[in-house]
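K.L.:
What follows are several structures.
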Structure P
Amino acid sequence: MSLTLEQVKRIAHLARIEISDDEAQTTQGHLNGIFQLIEEMQAVDTRGVEPMAHAQDVSQRLREDAVTEGDRRAAYQAVAPDTEAGLYLVPKVIE
């Protein structure tokens, strides 16, 4: 598939992009190059090729899920303006 100059100008108009004739010709060349690459990729026989999630066979390194800090809830609530039953109380903002 290749685009004509008129199609490029129409696309620019639909996208509300002001484009000169020189820019339209340059853009036409770029878009036609992209379409040519797409056609080449679609021509490749991919039957029997399993889809991949990543280009390389890598796995994410995971760390051990371990607690690194102690419970400081009482210390945090001691400096809070108002608490009740272990919860922070805030002023009512919606009537």
Structure Q
Amino acid sequence: MNDQREQHGRDVINAIRRVLYREWDPLDLCDVGPETRYDAYISPLYRLLATAPTKEAVVHELKRLQVELIGPDFSKEKRLPSIADMLLAINLRVNN
């Protein structure tokens, strides 16, 4: 059971990593920078997603992290709701 839980946790982390790198990517590093570039942002998003947040809360967190990383940038802001949907679709529950 513990192995299943640990594997599921790794799967969730990898799913969040993929969304951050392939979709959010405020530094435009996809396919040129390391896929782990946004790993520092996985934990805050994982914790947020574990609280069953609203889509608006996830969008707000993505904006906050983006400002922390590169400053205000509105060029990708329209995409944030669909990115939030992708994050919200990640299954955080371990199936027994």
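K.L.:
If mean count of other Cβ atoms within 10 Å over residues 14-21 comes out at 19.1 when worked out from the coordinates, which of P, Q was used?
P.N.:
Details: P: 9.2; Q: 19.1.
Structure Q accounts for this read-out.
K.L.:
Identify which of structures P, Q gives the largest calculated value of relative contact order in percent (Cα under 8 Å, 6 or more apart).
P.N.:
Q
K.L.:
Tell me which of P, Q gives 2.3 when you compute distance in nm of label points 7 Å out along Cα→Cβ at positions 22 and 78.
P.N.:
On the way: P: 7.4; Q: 2.3.
Going label by label, the one that fits is Q.
K.L.:
Quick one: log10 I(q)/I(0) by the Debye sum over Cα atoms at q = 0.15, 0.20, 0.23 Å⁻¹ came out at -0.57, -0.97, -1.24 when computed from one of P, Q, so which one is it? Show your work: numbers first, answer last.
P.N.:
Numbers: P: -0.83, -1.05, -1.09; Q: -0.57, -0.97, -1.24.
Computed on structure Q.
K.L.:
Could you figure out which one of P, Q the value 0.00 for FRET efficiency 1/(1 + (r/R0)^6) of positions 46 and 86 (r between Cβ atoms, R0 = 30 Å, to 0.05) was computed from? Working shown, then result.
P.N.:
On the way: P: 0.00; Q: 1.00.
Clearly, the read-out refers to P.
K.L.:
Taking helix-only ellipticity at 222 nm (-39500 (n - 2.57) for each DSSP H run of 4 or more, over all residues; to 500) from the coordinates of each of P, Q, which one would give -13000? Walk me through the numbers before you get to the answer.
P.N.:
Values: P: -13000; Q: -17000.
Only structure P yields this read-out.
All of the numbers you see were taken from the coordinates with simple rules; none came from a lab. Keep in mind that this is a model prediction, so the values were computed, not measured. Cβ atoms are built from the backbone, for glycine too; each structure is taken alone.
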